[in-house]
Structure 1
Amino acid sequence: MDKYITTILVLYLIVVFSGYYLEYLNLSHLNKYGSIIPASFEGYVDQALLNKTRDYVIENTQFGIISSIFHNIILLLLLFASLLNIYNSWIVSLKLPFILSGMVFFLLLLYAETLLTIPFNLYHTFKIENKYGFTTMTFKLWLTDFIKSLIISTILVSIITSAGLAIIQGSPDLWWFWVWCLFLGFSVIIMYIFPYVIEPFFNKFTPIEEETLQKGIQILMQKVGIQVKRVLKMDASKRTRHTNAYFTGIGRVKRIVLYDTLLEKLNSNEILATLAHEAGHWKKRHLLKHLIVSEFIAFISMYVAFKVLQGDNLNHLFHMKEGTFFTKVIVLGFIGAIISFPFKPVFNYFSRRHEIEADRFSCELTDNSQDMTTALVKLSKDNLSNLCPHPLYVKFYYSHPPVMDRIKKMSVIDVGRQ
């Protein structure tokens, strides 16, 4: 068995160091080309801002690598230095019922992971983000958010864990199918209740004050058959100066949420172009396509997991003294993460293609690509986005095309119209 453990460890290290190599390539590419002002950004950025962007990306990348190294060491100690074995034996010694034992097992791991991330979260929020002018959050608000998030996570994890383990206990031969149904149903319910139940715990939502903009949004959405239930402004500025906008809701009826920071940075036409992009995702059924593909993969994965978890090979592989179903799940998740790494470029490719389709839809719906272009330029500038990421890094990690690629695609649309 030890040769299999060695193989797994080697594969894991290959995945980890491949990620670090991609980060190195990205930073090298930034240092080489990051000081050149793109034609589309002339008049919007200067050399000082480009230097600030470069420094922000570099500092975030270096911080991410340090954080990753720390968490990878913890994970390796957990699996390869008997920490999981010791922890699992302690859980077994409590002699709790199966469902309660599983809830305690996974909740305590959740709490441990949460505690370990606290120093990194604090440093990133109050050191890096504050240094570059993004953070507006106070420590009191951070602490309040942390407590609320922990309570909500505890409730949700307890519900899904207890329900899943009850199914496993009650249907030992077909649990994989019913657990898949549980996860699917839970995901849909969360998509529906999140904006109405969970988000208000963290942010205040008020109707946008500009009637002209609200009317323009209503008219724009009517063109594509979307019923806008409410157009709301979110008080994002009490935490950050980053900008965003999004749709919530299932089916044709949508709730549109605009960050107050977005309303400050973009004019009405640019906001409409941005929302037309989001409407393009709905019209092109990107969310539905993503849901179908991801659930199909989850369906197959759940069946494979069922077959693998039937035996005790995973527990024997990692020399678990009192191997349980829960330790097998942890080991399987670790191996699954290694297997899934090479597929990242495939999933991100389709995601980037969907973004280009939504950009094209926005240009066609508004009959104007300039507003979407200037919106992208402003958002990239204000968020200090990397304007020249390495192409290989993009393939692995970018769910959206680099902003320069999006602008070039939209300029092609204009040329095609002329």
Structure 2
Amino acid sequence: MNTTYKLQGIHRHYEWGGKSFLPQLMQVDNTLGKPFAEYWMGAHPSAPAIAASANGPIALDQMIQENKVQLLGARTADKFGSLPYLFKILDVEKMLSIQVHPSKANAVIGYEKEQLAGISIDAAHRNYKDQNHKPEVMVALSDFWLLHGFMPAIALKERLENLPPLQALLPIFGKEDYAGLYSYFMRLNQEAADAILKPLLKLAVEEVAAGKVDKSHPHWWANKYYGGIVPNANIDKGILSIYILNIVYVPKYQGVFQGAGLLHAYLEGQNIELMANSDNVLRGGLTPKHIDIEELIQHIQFEPTYPNILKGDKINSFETQFPCPVPDFGLTKIALSVGETYTNKTDSFEMFLVMQGAAIINGIELQAGELAAVKAGDLYEIQQTGSETAVLFKSFVP
């Protein structure tokens, strides 16, 4: 059996994706101007990566299933039964939906409930695609912006006070009643929601046009979502979330962890994303996809969030680890200057993605945008090649 495999990920062409970042990184022709939103590098059955094995190309989920203990290691194989993480690159040109992910226990309950109800796994109104939680860590590859949890109470009260269209919500927020505020608004009929959101959007469009706000202000993103045009009716209720969640800026090569119950959304930029191997998403707006308000409300952590930007912890002179408080995955960045070589040993099935420069991993040559995996319990040697510092991201099971 091989110890090291070159992998080919799968592109996902969601409409919110950019058209140039991923094609340029991977030298893929995009003269048709298709959106390249995500690049999946994992064993998720809906889009498994392809491994170059001694017997020819094989889907990664199949290869792991046939050689579970040898590839994953006994510890991971016993605990998870499959590769527990999904590795991605994202290019966010348009905002993603406001969303929350369930805990592991709640995912099991929700999945079994929908199975018993006979809801098809691919039905548009299905909430739970699997029985897993979906915590995730992201590391920015450019200036990155996201919505990340509810604002602290003092800041949220000031926001409601300072924007006349939102002042009617102040008594509902009361003494830091996050659940009351969010549930009240999301349960409003559309006409009542429009009565709040239409003047709010009008104000946003005016202030952006006058150059009074930048990306740190919710007006910027509300204006961007509707392209500077205020709809007459049926305004997406997710617009309110832009005003009551933290707007967070993440510099290149810094990150954020997002666990179960945290209301969030990506706004703009490119990033590396590593998550539990799940597709469970409960949405709260800014999307034409299915929204189940009552199910969503049950899973949100209604408390303030104080964003923690992860700068990473150096674990040796080459490798920096981004803390992930879950057993499913871990993420590090490896940087090798010209002529440097790094040798280590895997404890799990580990993927190495080159994002800058070039490198050779156990004899496999990799350019930017390419990746290889090393099976559990094996040594690996990464050699920097070319004239540019090599930057790689490594995914693993802790």
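Here are the numbers:
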quantity	calculated
Read-out helix-only ellipticity at 222 nm (-39500 (n - 2.57) for each DSSP H run of 4 or more, over all residues; to 500), computed value -24000, structure in 1, 2	1
Mean count of other Cβ atoms within 10 Å over residues 16-23 - structure with the largest value, from 1, 2	2
If Rg/Rh (Cα atoms, Kirkwood Rh), for residues 168-247 alone is computed and equals 0.97, the structure in 1, 2	2
At a computed 1.09 (Cα Rg over 2.2 N^0.38 Å), which of 1, 2	1
Identity of the structure behind 0.55 (criterion: FRET efficiency 1/(1 + (r/R0)^6) of positions 192 and 360 (r between Cβ atoms, R0 = 30 Å, to 0.05), calculated), options 1, 2	1
Identity of the structure behind 17.0 (criterion: mean count of other Cβ atoms within 10 Å over residues 64-71, calculated), options 1, 2	2
Mean count of other Cβ atoms within 10 Å over residues 240-247 - structure with the largest value, from 1, 2	2
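None of the figures in this text is laboratory data; all of them are computed from the coordinates on show. Since the model is a prediction, treat every value here as computed from it, not as a measurement. Cβ atoms are built from the backbone, for glycine too; each structure is taken alone.
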